[in-house]
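These are the structures in question, set out in turn.
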Structure 1
Amino acid sequence: MGFIKNLVEKWNKRVKLPEDVEDEEEKYLVGVENVNLADEYERRKYIESLLEQVSDATKQVDACNSEYKTINHYLQDIEQLEYLTPDDRRQVTEHAKAIIHLSVEGQRYEEKKNRMSDEDFERMEKLENDADDGAKRIKEAEDYQQLIRNDLKRLEGEKQACLFRRSEAAVNMNNLRGMALITLIAVAACILILSVLQFGLGLEARVGFYLTAGAGAIALTAIYMTYLDAQKENTRAGRSLNKVILLQNRVKIRYVNNTNLLEYLYMKFGISSAAELEKLRKQYAEEKEERERIRENRKEMTYSQSELIKILKSYRFYDPMIWLHQAQALVDPKEMVEVRHALILRRQKLRQRLDFNSQNASAAQEQIRTIVAEYPEYAKEILKMISDFETGER
């Protein structure tokens, strides 16, 4: 039957075995002895599974072949490095070293723990021209704020002292008024007693009157003089208190104004103290220098990368870009050996996959051919299924 031969040849063209593969892999096929080919449903399902197996294996082979070619190109590129001129080889090494160094610098910056946040950096960048003067003004305002607080504490102490003096003077004045009243009562009592003794009993009491009047006059005079002193002290304390209160009010106004200034400056720079602003200024200066260095590094990185690619392209490397990510291999022969070894291992794995899928595809084709040969009554049906399957794939 010629169409069977054409069928097998057609599938063999799509699935090509590499020359160096070994026939070792297991074929994952359901044995035909387990299928009732007389049953149309089972027969069609079995043929469809074989066709799908061939299709899947073919796709895997195509993918492996593409990857296999790519790896061969990479290995050829490694061999091509040996044919670079000494000058080009020197330049490749220099550019590769530059890329490695700049990559390490960039990585170090990215992993830096105390990096300034972009938000803080942008804020300080906007206020860079005002930061020096702002830091000075905030420090002066904070120092002045502390002086004002000290003045307020001192004035509050003086205020309390004045209040105490007034209180003491008021107490003394009340006591002296009481003493004067007691003295007057005592003098009146003495005069009454002396009057009874002299006029009621006929005793001579004129000396007693003189003594009582003198003592009373002296006592009242002393009390009065003391009262005047207490009154003057009360007046002086009141004046001092008024003076302290006036000074306190002035200082409070200064305190409020200075507090408002500090709050404005804090809000303007997004800080809570001059120390914080000073810390931000220091961080900003370091961060600015660091970012400038990173920008320069990136320029140098771009230059080194473009020059390296330019040289490799001139030697028709398959993929010059890949060497940007394995520049270490261009500098260190040991690293290059590792790269070559890894590629060879990958190629070996691909050979195993190629062998496995190629044999599965071949086994499925052979199974279809066997069924057609043993059951010619189903040949046209199977051929149509193959044609429909191919049309569906396309």
Structure 2
Amino acid sequence: MRTLLITIVCTLFVLSAAAQGYTFTDTKTVPVTSVKNQASSGTCWSFSGLAFLESEILIAGGPEVDLSPMFVVWHAYHDRAEKYVRMHGTSSLSAGAAAEDVMICWNRHGIVPTEVYDGLSYGQPIHRHAEMDAAIKAYCDAVIKNPNRKLSNAWLEGLDAILDAYLGKLPETFMYNGREYTPRSFADSLPVEIDDYVSLTSFTHHPFGEWFVIEVPDNTVWGESYNLPLEEMMSAIDCTLAAGRPVLWGSDVSEQGFAWRRGLAVVPDADLTRMDDSELARWVALSEAEKSASLHKLEAPGVEKVITQEMRQEAFDNWETTDDHGMEIVGTATDQTGARYYKVKNSWGADGHVYGGYFYASRPFVEYKTITVMVNRNALPRELQRGL
């Protein structure tokens, strides 16, 4: 009878935990614009980079404006394709890029609002880039294999024609809120200083306190990041958010603990300290797949892995942490147990999502899976600004 009672109590506890789930309370948020949708395009880097700048504009007292991700994509794709040809096809040529591409475009070409240039010139209501991506790659490969053994003076025009066909011709001038602008003058009208933004990272295959080119395929502009110990990189994130500014986050979301539909990203671990001898014996007897399946039910907050510098490096070296997604960290939060999280704005749309296009990433997840963060140097304490 006592065994039955214990079983019933344990079952009720599990059901209660499953029903309870995760409850988040925001503790700090920064100004944001609306959630956008990159749809079927590999352009998170452009969407997140501009979301970051849109927040910075609001914080500086500027207008709420939706900036055009596809204006940036046009220019970045052109530059990436040209480099691909000049590198004889040995560099990366795909939809992916890096946060630095957004900043480079702003400095070289300016920016335009989305309502001026939406990049939907190919008969689709949402961004679908598979055909364009394949066409650009095939075209550049044909240029590289050129049987004439000499590049024509027309190949760049041909590349631009593909971009124009899919994304539309870039505006030289446009009207916005009753004023005429060029992309350059519009960018200059906004309270943004691109030189204020710095990229930070934390890996041990380069010395701390130095700049290095992060070795990921999408970093085709060879942008440099400043290398910090893990605790200092996390301090930079925390100080930036505490100062009321956003963080541009390049991360890996291929982990099983990234549960987008549930608005959650965690790195769960077994709580061996709460297991009695029989429970521990059963746990040890499980296969790795069974352990993982049990941990990733994510029915309620639990123990997470303690992330070390060595764990980060091993995951990066083994290509378990890759640069597969760019997002904007817009605040901090806690769950019902008091554990700390970061509130993240994604670019996968808001409709039908549990948090309207946002999710909550635990501190261990950010410690473990961050490739780079970009922050406004002015938000950092003086000791962290040294060397930047």
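Can you tell which of 1, 2 yields 0.40 when FRET efficiency 1/(1 + (r/R0)^6) of positions 158 and 214 (r between Cβ atoms, R0 = 30 Å, to 0.05) is derived from it? Considering all the candidates, the number was obtained from 2. When relative contact order in percent (Cα under 8 Å, 6 or more apart) is calculated for each of 1, 2, the greatest value falls to 1. Comparison across structures 1, 2 (criterion: FRET efficiency 1/(1 + (r/R0)^6) of positions 102 and 302 (r between Cβ atoms, R0 = 35 Å, to 0.05)) gives the highest value for 1.
From 1, 2, which structure was helix-only ellipticity at 222 nm (-39500 (n - 2.57) for each DSSP H run of 4 or more, over all residues; to 500) = -30000 calculated on? Among 1, 2, the structure yielding -30000 for helix-only ellipticity at 222 nm (-39500 (n - 2.57) for each DSSP H run of 4 or more, over all residues; to 500) is 1. To test your reading of the models, identify which of 1, 2 gives -0.78, -0.82 for log10 I(q)/I(0) by the Debye sum over Cα atoms at q = 0.09, 0.10 Å⁻¹, for residues 166-357 alone when calculated. The read-out comes from structure 1.
Among candidates 1, 2, the computation of Rg/Rh (Cα atoms, Kirkwood Rh) that gave 1.02 used structure 2. Ranked by FRET efficiency 1/(1 + (r/R0)^6) of positions 126 and 174 (r between Cβ atoms, R0 = 35 Å, to 0.05), structures 1, 2 are led by 2, which has the greatest value.
Looking across 1, 2, the calculation of log10 I(q)/I(0) by the Debye sum over Cα atoms at q = 0.11 Å⁻¹, for residues 246-333 alone that yields -0.40 traces back to 2.
Laboratory data are not the source of any read-out in this text; all were calculated from the coordinates shown. Note that this is a predicted model, so its numbers are computed, not measured. Cβ atoms are built from the backbone, for glycine too; each structure is taken alone.
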